[in-house]
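Below you'll find the structures, each written out as structure tokens.
Just so you know, all these numbers are worked out from the coordinates, no wet-lab data involved. Keep in mind the model is a prediction, meaning the values are calculated, not measured. Cβ atoms are built from the backbone, for glycine too; each structure is taken alone.
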Structure 1
Amino acid sequence: MLKIDGHDDAIVGKACIWVSAVGVSWSKEDVLIYSGIKILNELVERDGMSAEEALEYIDFNIEGAYMGPDTPIIMWEYEDEE
């Protein structure tokens, strides 16, 4: 499983996803799940970024980086407003 460098503390679990390549049958892959909020807080506290800078960094450098079928998942928690 691929990891996001420097953010092991933000790992919250793993997911099993289905992947397929051209000419290859479907198979299951385990990928790591990271907490987006924990990554954000690490960038703010450890690296001295503002919240806006951290969100931009996550958007461009982490969420925008596809590394193949083993690419980790970023989970963003939210509260249901009902």
Structure 2
Amino acid sequence: MRQLKTLVLSHNRIVSLQPLAQIADYSKIHTIDLVDNYVGDLSQIKALQGFRNLKDLSFKVVGQDQKGSNPVCDFSNYGLQV
């Protein structure tokens, strides 16, 4: 797990990001792809705070607001929270 740099979790029906918090402190992950899941609560984003090397986080396909997005993307302050 310590060598993993990119974590692709797209298209997995994920609702909660809490399990990711368990690996955050000792991971070197810099990219997490969560496109096309069911994350719908902005508080779930707090579970990712421990990823100190995180540079790229995807909840939707860039340029396509509806295709592959998570419900959390529908909140007006979604970008600020992330």
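A few remarks follow.
- Given 15.8 for mean count of other Cβ atoms within 10 Å over residues 28-35, calculated: source structure among 1, 2: 1
- Which of 1, 2 yields -6500 [helix-only ellipticity at 222 nm (-39500 (n - 2.57) for each DSSP H run of 4 or more, over all residues; to 500), calculated]: 1
- Which of 1, 2 yields 30 [relative contact order in percent (Cα under 8 Å, 6 or more apart), calculated]: 2
- Identity of the structure behind 54 (criterion: percent of Cα pairs over 15 Å apart, calculated), options 1, 2: 2
- Which of 1, 2 leads on distance in nm of label points 7 Å out along Cα→Cβ at positions 12 and 68, largest value: 1
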